[in-house]
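Read through the structures below before going on.
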Structure P
Amino acid sequence: MPRCSRWGGCSRTTTPTPLALLALAKVCAHWLVTGLPLVIMAPVLGLQFDLGADALLILIASLLLGTPTLSLIGAIGAALTLGLRGGGALLSLLVLPLYVPVLIFGAGAVEAGGAGLGAGAHLSVLGALLLVAVVFSPWATAVALRIAVE
């Protein structure tokens, strides 16, 4: 609670930022550096493979929904393997099974869009996965980091 005087001066006590919020900020920074350039470059690469305009839009939408999900899942795995010897191999064993549904529905959306079928179901599942990851990943990452520090 800030203490304020009559004349408008307030002295704020500093409260520590929650670890889950810091983890979410780190994941957002990671996505901006790795995921966003991928989303930007995808239409150029899609044109190389002769994707239609509808399939390109679905590709961009699936990447916008899928890449943050992958970053959030990766943050949990990285926090779990923090400080372990041989953590890279364990990280891939932990994270790859969680990546598979995101990759399947992302590729399925583009395939359905290219075939003229509706990609709405695939994109809805990707959106649901992103929502679940945004809600639970910062908390799980913070818990894993607290365990790794102890």
Structure Q
Amino acid sequence: MISSGLIIVTIGTVPLGFLTIETSLLMIFVWMAVRGIGMGLSSMPSTTTGMNAIPSHLISRGSAMNNVIRQMSSALGIVFVSIYYEVRRGQLASTMISLEEASIQAINEGFLVITVLTALSIPAAFYLEKASRKDEKQAAAG
């Protein structure tokens, strides 16, 4: 489930890396909805799998740590993409293209970077799913 969700997120992010000024808002909504479906399919199962791997006496600490890491990584991701966007847009705007074209090019590059990062996380999802199935088999046998 996790790897399927990440694959869907990756597929939904790729077209967002090739936007143009003429791209309709409806198409952006559609691809963002695809990404949202993929996030739903990958986010909760990965959290559940991680929490199931924690010994029961450490569940409260694991839950708190999960929330802190999730919030911090989200905030840092937004900051890094925002900084990249502003710097890159400024660089592109100074090379004789319009501000609108510079903005869309910087957005496209940001989405392509996110696509690559998401695609790189897919093997980790396969490993996590494999380890989870192994743990379930051991728990059923024990």
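For structures P, Q, calculate relative contact order in percent (Cα under 8 Å, 6 or more apart) and state which one comes out highest. Display every interim value, and only then the final one.
Numbers: P: 30; Q: 39.
Checked P, Q; max of relative contact order in percent (Cα under 8 Å, 6 or more apart) sits with Q.
helix-only ellipticity at 222 nm (-39500 (n - 2.57) for each DSSP H run of 4 or more, over all residues; to 500) was computed and gave -30000; which structure, P, Q, did it come from? Could the numbers behind the result be given before it?
Details: P: -28000; Q: -30000.
Going label by label, the one that fits is Q.
In terms of distance in nm of label points 7 Å out along Cα→Cβ at positions 62 and 126, which of structures P, Q is highest? Walk me through the numbers before you get to the answer.
Working: P: 0.6; Q: 2.6.
Going through P, Q one by one, distance in nm of label points 7 Å out along Cα→Cβ at positions 62 and 126 peaks for structure Q.
Thinking of P, Q, which structure, once semi-axes √(5λ) of the Cα gyration tensor in Å, for residues 78-117 alone is computed, gives back 33, 7, 6?
Details: P: 33, 7, 6; Q: 19, 10, 7.
Working through the options, I get structure P.
Comparing Rg/Rh (Cα atoms, Kirkwood Rh) across P, Q, which structure shows the greatest value?
Values: P: 1.14; Q: 1.10.
Once Rg/Rh (Cα atoms, Kirkwood Rh) is worked out for each structure, P has the highest.
Say we calculate FRET efficiency 1/(1 + (r/R0)^6) of positions 94 and 134 (r between Cβ atoms, R0 = 30 Å, to 0.05) for every structure; which of P, Q gives the highest result? All intermediate terms of the calculation are to be shown ahead of the outcome.
Working: P: 0.95; Q: 0.05.
Going through P, Q one by one, FRET efficiency 1/(1 + (r/R0)^6) of positions 94 and 134 (r between Cβ atoms, R0 = 30 Å, to 0.05) peaks for structure P.
Computed from the coordinates by the stated procedures, all read-outs in this text should not be read as laboratory data. These numbers come from a predicted model, not from an experiment. Cβ atoms are built from the backbone, for glycine too; each structure is taken alone.
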